[in-house]
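None of the figures in this text is laboratory data; all of them are computed from the coordinates on show. Quick caveat, the model's predicted, so the values are computed rather than measured. Cβ atoms are built from the backbone, for glycine too; each structure is taken alone.
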Structure 1
Amino acid sequence: MTRILAGRRPVLEALRGNTQVHRVLMESEDRFPDVRDAAQALGISVSTKDRVELDRLTEGVRHQGVVALADPYRFLDIDQLVARAAHHSIFVALDEITDPQNLGAIIRSAVTLGVDGLVIPKHRAAGITPAVVRASAGATEHAAIARVTNLQRTLLSFREAGMEIIGLDAAAGMDIRDLEPAHTGRVLVVGSEEKGLRRMVRQRCDIVVHIPQGGPMDSLNASVAAAIAMYEVAAKRGGAADEH
């Protein structure tokens, strides 16, 4: 099944990444010469389509006049992701994040902060849709992502590989800033927008932490909380800690 990528940045990142792009469609080839040139350098066909046709292809996702047709998203097998575990690795597991904007923003932060891979559930969660790719600014095309049926079992696999499981929960007693520097790899587990971590997923965590909040609002957006937590965990990753 052909995958639709919409918007300048997602299309450009797909051309720069490992995505198998077949065609690029543009309202005008002169509008985004960087996209046109990147596609032509790879021998990928670039053709013009009117806005009505681009609107039809993207089904409401804002496309800026440029669309790419690509292979289906290539998820990693969870065993491939677990095999990457090392004392400095950081993975992020998402427990039923359903909003495409949140998922895209989390993936963008993960790629920017050097996270080694992400895990998302196959059910009751957002997938890698055109809206998610758009919200990630194309970061999906550089991310290592596995989709799993059972997140609890996946966390056990990470633990068996020597990883420490860190849950993020607003009700936790431990401040995330008090995390010790890591001597193992870590998996950060982020809960859903409405319910947070499910009980059984929380029980699979070795440590559960919260992000302190001093303002009048009582909660952070899921993608913002995930970004803050990723930054804190990355700052204490094994490789960095061992050098000091």
Structure 2
Amino acid sequence: MAGRAVFIHGMWATPEVWREWRSFLEARGWQCSAPALRHHDAPPQAPPAGLGTTSLTDYVDDLAAHIASLDDKPVVIGHSMGGLIALLLCARGLARAGVLLTPAAPADVLAIRPSNLWAFARIQLRWAWWRRPHRATQSEALWHTFNTTDPDEGRRHHAEFVHDSGRALFEMGLPLLDRRKASHVDPRLITVPLLFVAAERDRLTPPGVVRRAARYFGAAADYVEYADQGHWVLGQPGWERVADDAAAWLEAKAG
């Protein structure tokens, strides 16, 4: 038995995004779970009351409770916003290792780039966006998330998108204004190995941002970057290589 892994999906996503990765790791002997983040089990047309003000800390607390229900400490594998949540769980000492796939940056790493500013411009031009639910449009998703994916496949994945929290987006996008410091991670609290995975053509978390985050965590962090890949390392062509490398790293570091 290789161990136990908890998958953490990103913004607008559901646990279904892990279908390929979960099958891949289970075939290698891992026991896997992929919980839905709070309010992410609602249909796209009906964002739940309270979603807009849900904090990253709420997501982390819910996953901490899930991990506490397991019979052994897992590794955590997170994508995008889920990568930042995985990092926050590692800082709480709740995981044996963390694989952070094209992760959102913690507060102390400068993450602003023209491409990710453009990605959220429409959402953030709405008054009170920081306390409202939001969802990427199909054209936005095809530009920033599925830019290296077959367009028909991107449209299918976008149809499964749900709404996400304005509060969580505020905590990641404007961390200096967040008094609760929800996206802050003290590197001194990281005592487990981390793998930062970047993609050359990523428009949401460009490789320079991911590289800077890996450097911030020093010797605890390994960094790998994939040429010609975009943000959707979960299912675009070439995902198998990313998954195989991540599994080999986990088996070496925490297997």
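Work out distance in nm of label points 7 Å out along Cα→Cβ at positions 98 and 122 for each of structures 1, 2, then name the structure with the largest result.
2
By the measure Kirkwood radius over Cα pairs in Å, tell me the structure among 1, 2 with the highest figure. Biggest value here belongs to 1. If Rg and Dmax of the Cα atoms in Å, for residues 18-65 alone is computed to be 10.9, 29, which of 1, 2 is the source? Working through the options, I get structure 1. When FRET efficiency 1/(1 + (r/R0)^6) of positions 90 and 114 (r between Cβ atoms, R0 = 35 Å, to 0.05) is computed for each of 1, 2, the one that comes out at 0.70 is 2.
Taking 0.40 as the value of FRET efficiency 1/(1 + (r/R0)^6) of positions 58 and 226 (r between Cβ atoms, R0 = 30 Å, to 0.05) derived from one of the structures shown (1, 2), identify that structure. Here the read-out was taken from 2.
Hey, FRET efficiency 1/(1 + (r/R0)^6) of positions 10 and 194 (r between Cβ atoms, R0 = 25 Å, to 0.05) derived from one of 1, 2 reads 0.35; which structure? Considering all the candidates, the number was obtained from 1. Look at FRET efficiency 1/(1 + (r/R0)^6) of positions 2 and 202 (r between Cβ atoms, R0 = 25 Å, to 0.05) for each of 1, 2: the largest one is in 2.
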